[in-house]
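Engineer: Next up: the structures, one after another.
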Structure I
Amino acid sequence: MKITFQLPKADPDKQARLISEHWVQLKEPKSLPTAILLSVPFMLVGGFVTLMITRMFVPVSLEDYGFGGGGISFNINILYILSIFVLLLIHELIHLSLIPNFTTSKHTGIGIHIFGGFVFSEEVMSRLRFLIVSLAPFVIISIILPLLLGALGYLNPLLIFLIILNALGSSVDLLNVVLVLSQVPKKAQIRNHGMSTFWK
């Protein structure tokens, strides 16, 4: 397993070899900024769904976050900042832990970039496994966790903020899920190379 601070780059020769071996390149955004832009609808939907789940248990008020009273008050809260970094780490570790052989793989790793955290892997996996890897952080942190915490009475403004932030940050994952579901046959295998996804 690797740790990096750069997005994975494609090797043109290896990419050509994959295509010659009948791997089909997924039609997907060519850059991370483009993917983030195209994922905005999923950001809105994911955030709305999670907000509705939390509101089943507790009222969510903008005043808890400095909005209200005809103005906006902004205070730098170290606890919130640290919590965001912890959330980012947990989100990516959930992805990583579900990738086959992630502890021994030389082609799998975790990284931090200006656009946030990311996990990369060139391990071959089934379409179902790929979908589970992609969806798990959103489902666990922004669907299951608020249901459990809400039922136990443990939801508070900080946790609600982090849970909704995770839903918003899962938008590219949700976009990837839709792209795979719409293009990749059920019994196909999937692998990544650089920022590209291939299947056969």
Structure II
Amino acid sequence: MTKTLTRENELTRARDLIRLEAKAVAHVADQLDGSLIELADLIEGLQGKVITSGLGTSGTIARRLAHLLTVTGTPAFFLSPSDGLHGSSAVGVQGDMLIAISKGGQSDELIEMASIMKSRGVVIVAMSATPDNPLAHEADFVARVDSTEADPGGIVAMGITLAQGAYGDALALLLMGRSGYQWDAVIQSHPGGAVGKHGTELLASADDEPTA
């Protein structure tokens, strides 16, 4: 009986976490304002390339953002801060943008790489939970994404990464709609997996415009 109750308690805790994470993502929609449009304007006006970066779970989200931007028609790539501090920060030049993702904005390696790139003429965007931190102070633009209440103990970055991902998804789709990048172009660059195998059927059922 006790074991059954324990299992039920565990399931309840798991469900509660997922519901909390869902609220965290929904909170991003409530937070959105004209700054998302301003960021899209900045990216649309770039003469160079988009670079994303981050460490830990934020680094995982930065990799994901680079991939989804590229898939939806805005070429981007991920650069590890550790590689950046060993010479690769030179990839950033005038006309480029660095989107640096960090919940607390206090990752020393990321801040130092952003500083180097800023000195080289790169536009720095900080995606952070607050506009008042060292990374944000280094940035030209701050994309505030704050859903930290969904992080267990306020320590393990779970809910915040889902929120960061959702913000990036909205940005990617917005840019796709602006650029006129179409689904057939996505399919053409995606011959692998289920998308590639069923591209014709997917195109037949897709909306004409790339909107949510």
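The numbers here are math on the coordinates, done by the rules we state, and not lab data. Computed from a prediction, not measured in an experiment: that's the story for all the values here. Cβ atoms are built from the backbone, for glycine too; each structure is taken alone.
Engineer: If relative contact order in percent (Cα under 8 Å, 6 or more apart) is computed to be 20, which of I, II is the source? Walk me through the numbers on the way to the answer.
Structural biologist: Values: I: 40; II: 20.
Label of the source structure: II.
Engineer: Another question, if that's okay. Can you tell which of I, II yields 15, 46, 33, 6, 0 when P(r) over Cα pairs in 10 Å bins from 0, in percent, for residues 22-125 alone is derived from it? It would help to have the intermediate numbers written out before the result.
Structural biologist: Values: I: 11, 25, 38, 17, 7, 1, 0; II: 15, 46, 33, 6, 0.
Traced to structure II.
Engineer: Here Cα extents along the principal axes in Å has been calculated and equals 62, 32, 32, so which of I, II was it run on? Show your work: numbers first, answer last.
Structural biologist: Values: I: 62, 32, 32; II: 66, 48, 33.
Attributed to the structure labelled I.
Engineer: Okay, next question. I have 2.5 for distance in nm of label points 7 Å out along Cα→Cβ at positions 38 and 150, calculated from one of the structures I, II. Which structure is it? Mind dumping the intermediate values first?
Structural biologist: Numbers: I: 3.2; II: 2.5.
Clearly, the read-out refers to II.
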